[in-house]
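Rule-based calculations on the coordinates, nothing more; no lab input. In this text the structure is predicted, and so the values were computed from the model without any measurement. Cβ atoms are built from the backbone, for glycine too; each structure is taken alone.
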Structure 1
Amino acid sequence: MPESAVERLESLHSVAGPWSLTTSRRFWEGFSPSALNVQAAEANIEATFVCDDDWQRVDAVISQEDDAVRIAVAGSGNLEAATAQVLRFLSLDIDGRGWPDVGVLDPVIKNAQQQLPGLRPCGFYSPYEAAVWSVLSQRVQMRQAAAIKTRLLNSHGDRGSFPTPSVLLGLDLDLPGRKNEYLQAVAEAALDGQLSGERLRALDAAEALRQMQEIKGIGPFAADLIVIRGANFPDVIPRNEKRLDAEIAEKYGIERAPAEISKAWAPFRSWASVYLRALREERTQEITRGRPEHRR
């Protein structure tokens, strides 16, 4: 974009509940499914993304000031929407004051909180990017999908930002199976507003999951990913996450079902799930080294 078209907006937002930029940055850097284009400086996070309000490129610098976050965004589009998107993909728009109480009720979660102090689940910049990843990662290993996404970003993105839905819609990529067809469906859904983070978060979680599965190529596993890691819903238990189920069985025993155990995590069931999965991956590296677990 021409330099003259670039505007800037800087704002300070209080964060309700525990948050550590350092812990969140550490988690984000290790979030291999997204291979996000995040550059971590010593005191901040620098990120480049497309705003899912108007699909304009945005550069953001995020820093922590005590119990507040300072967000500086630059771009030619809706910078207020871009700021809201930053708060959303860092889970900083969630009132987390009750999160420590979950650890009081559940010793396993308390231990996870101690190992990841101040973590706010962060993942994909938008539900759109999560949906694209869900298609790319179907039936292939994580590193293969990450390599495809990196090529897609480098060849068709805008100086580090992800390709917009309109760009993706015009591509004919050399991909196996029906992936191209599914990517076209994702691009069309994004352009229709179905993959707006703001829109999804305004829905009941069950309805959001249902609507995601109406997009061609998006099954239950992908719908979970889009809602939990794309829109950053705080209180959804993944229904199709075998590795999470394995971790719960290991930590709590096989006698109790995950749905029963996770009742004590409300209203932060997504957060508890992310904590457990993050620590399992640190311990096992099974995603990085293993085979894909899901099927459409």
Structure 2
Amino acid sequence: MTSPAQRSYRGVFPVAPTIFDASGNLDLDGQRRCIDFMIDAGSHGICILANFSEQFVLTDAERETVMHAVLEHVAGRIPVIVTTTHFSSAVCAARSRQAQAAGAAMVMIMPPYHGATFRVPEASIYEFYRVVSDAIGIPIMIQDAPVAGTPLSVDFLARMANELANVSYFKIEVPMAAAKLRGLIEKGGSAIEGPWDGEEAITLMADLDAGATGAMTGGGYPDGIRQIIDPFFAGRRDEAMAAYARWLPLINYENRQCGLSACKVLMREGGVIKSDMVRHPLQPLHPATRAGLIEIAKSLDPVVLRWGR
């Protein structure tokens, strides 16, 4: 379970995109500007190298380059979660040790899977997280996401939280997330240090009502998510509901129409970065979809559209 001396993380921890130039190469200057914007826009922390960071199109060397560039640039201003997902227990443990040594506050890890065929049974998933937990001294966030296609029951997650020293945070973004969060909190008790919302905050209000203490969203408008979370945690639920209703069209457009491109498009539109390139075989947004995203965003006046101007 979580050590009493360990800091508790809560609030808005958006996923930072990986920034490429127009040729598809890493743009580390743009990456640093992206991080500065996300901090200025109110992020309590950030997550890097996640799926919305296009981690699956990066070489191992590029992963290390981005990780060190971001952690060195952040320099302790906010906590940084590093995604270290890998099918191999040994590789995931090594990545996690490296992240801790570089200054990561936490690692986020999906259960081991490889396509639709190569999945492992529950006992092997337990051993996978045990190996990683034994290798590090910082919290592990289990990412319970549809992309893995791996069922993780409430009882199983609660068991790992109670039995594995560093398993204490859970990003729940499967269907009926609120019900799962509620069940996890009831079953796991104090071992559930961080029950978190995900999937671009599309179910944020329901998840907050269920007991979520953090939100891992897209990186384009942390200030908008703060307008929902801050009043909710202050006991002003009506204000939080009104803010959620106001920002939901943009959240929905990102979640259903744009995916990981949304934050890059908004950052480029606002002058934060020079290119919103995504790596092939990913494709840029259709011009009409891009225009629709920007139109909705402009009506909300997010920081991203004026930060770089």
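See the values below:
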read-out	value
Structure with the greatest value (metric mean count of other Cβ atoms within 10 Å over residues 170-177, set 1, 2)	2
Comparison of 1, 2 - label where FRET efficiency 1/(1 + (r/R0)^6) of positions 50 and 186 (r between Cβ atoms, R0 = 25 Å, to 0.05) is highest	1
